[in-house]
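A short reminder: the numbers here are calculations on the coordinates, not readings from a lab. Bear in mind the structure is a predicted one, so any value in this text is a computation, not a measurement. Cβ atoms are built from the backbone, for glycine too; each structure is taken alone.
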Structure I
Amino acid sequence: MQAIYDAESSGTDFWMDRLLARPGNDPGGTWLMTRGRGLFMYTHNPSVIGFGGNTAYWDNISSQGAYTVTVGSGTLTEQVAQRWQAPSHWRSVYTGGSLRVDVTKFITNQIVAVTNLTVTNTGSASSTVPLRVTSPYATSGSGSELSGSRQVKNNPTTIRPRLSADGFTVSSGGLNRSVTLGAGQSVTTKVQLGVVTDEIPESLTEYTGYRNATPASAFATHVREYHRWWAENVPYIDVPDAAIKKNIYYRWWLMRFNHLDVDIPGQDFQFPISIEGVTGYTNAIVLTQPMHVDDLKCLRNPIYSYGPWLSVGQPAST
């Protein structure tokens, strides 16, 4: 795995993404595979540019999307056949009238939801295109950033979201920008929502880094860091049947996707823990944790199996 990563580490196209990619209309549903250590989409609505659906921090927060990006009049339609989803990121194309928007989005490990978008004027005349970003979690502020505060489900912690976008300014409760594009011209910009928490100081550091990065640099940084984890933790397994090989790595992806690491003090989620199913039953069942530990012990970093062992001990002793 390290050799595979080293061969690809200077680019943004990685073997695990290609192996587990889901192109077009996935019959399994519209679930979003990219997630952070605490932030993910409990449900995902791909018709929304940005992160539509139900945002979750360990569980569904309030049945609201993270943020919405409106381009032009907002009457754009996703070209589902051009959708491509991988473990590290999601991308697709939206069109309407004389506009085309190429979207790539991802959630970083330290819980920043980033959307890169390239807006193209496909018409024959110059056009001024308004862009607007809104989030139910970040509604107040001035200058170039909105912020907010929200208790997550059952109140184990408070998230303090911060929302910004390249070249945008605050007005009317959202972030706004206007771009003028000649025929065939494009502009690329970026939106980021940092879900900052007191117990994860890295969340603010990572948000600041992605806010200051270019769209290309933000994407490259994320996918390289995401795939470095596979090289550092998972063994390479080769079998003659390609379907079985894919299934093996899909199982490892599931273990990673259903893992929570939020450092919430107390008896809740103090340690890294394997969750039964973050888009379904969002708790750790003591009965099945030994089976999870048996899988997680194969990872090179012992925290992934040690965390569930410690966490099981807490509810078992109370």
Structure II
Amino acid sequence: MSETSSTPCNLCGSHNVTVLSNRSRSGTELRTVICEHCGLVWSDPFPHDPRQFYEEDYRLVYKNTYAPKAKHVLRAGRVALTRHEKIKHLLHKPQTMLDVGTGGGEFAYLLKSLGHDLHGIEPNKGYGQYSAAQYNLNLQFGFIQDAQFDENSFDVITIWHVLEHTEDPFLVLNKLRSLLKTDGVLVVEVPNIEAICQSPISTFHEAHLYNFNLATLRRMGEKAGLVEERHLFSEDGGNVTLFFKKTDASSQAADNWAIAGNAERISSIVRGHTNLRHYMRAAPYLRFLKRMSRSLFENRTVKGFDNNKSLLDQLYRGL
């Protein structure tokens, strides 16, 4: 049943929405809506003040620490290697790069170690101060919307699993476009709202203010003056990665940013992803075994290292 959102759609501006869910994965109340005109999904209203939450509370809520534990560093380091694999075709020579949302700094440190002129920005004070000191990273502390970087200054910008946390994704993409060189590349990765690899109850939670599929992420980029160069899906379909380049088109070039049929597509997938269908498949059990195996590997591997930097140095050796 059609309802009205308290805020306009960040993509097409419509207030006409359908409620997809009223609960978060934690079991608390969380109203998640989908725009009937374009298919963008968001929490309405936001469950927290995004600025305060990500600056102060986020890492404590999800990691229970202001500095990453060794097992989290190892895990993030292995993720950093997969991210490098995705973008290594852009790194044939030393590049001036910006990593948005550096977190614990593992990916930024990898790029710095490979000889790139790496700049980063991180809103969380604890993780930002930790990573800057631990890996001697060139960081700004704060939100990308407020960042003090020169326009047209980066060859490559990466923003991994950050856009869905922001209160205004269009504003963020518009800002990042302004920081790209004319022939630069923006790499954006977000969770895929069409994914069925996670349990149905885990689809929505307080940390993700927005949810995208390929169509809405591509369209949001177009609105910000970006054009898709290529895209990738993760093996399990859980993440979508888009490579954007600048266009000369104005962000106001189109009068209507609707995407015909996209809301119906997403709604059908989300509502069809039931507990019965999910747990009748082999995938969730294989996913569980993979996580258990990963945990055992992490517990064994972190032993014998005096600090997290030496752990990453060993992991990145040979690149």
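Comparing relative contact order in percent (Cα under 8 Å, 6 or more apart) across I, II, which structure shows the greatest value?
Evaluating relative contact order in percent (Cα under 8 Å, 6 or more apart) on every structure, the highest lands on II.
Computed over structures I, II, FRET efficiency 1/(1 + (r/R0)^6) of positions 102 and 158 (r between Cβ atoms, R0 = 25 Å, to 0.05) reaches its largest value in II.
A value of -10000 was computed for helix-only ellipticity at 222 nm (-39500 (n - 2.57) for each DSSP H run of 4 or more, over all residues; to 500); which of I, II is the source structure? It was calculated from structure II. For which of I, II does Rg and Dmax of the Cα atoms in Å, calculated from the coordinates, equal 20.1, 70? Going through each structure in turn, the value belongs to I.
Give the label, chosen from I, II, of the structure having the highest value of FRET efficiency 1/(1 + (r/R0)^6) of positions 134 and 310 (r between Cβ atoms, R0 = 35 Å, to 0.05).
Max of FRET efficiency 1/(1 + (r/R0)^6) of positions 134 and 310 (r between Cβ atoms, R0 = 35 Å, to 0.05): II.
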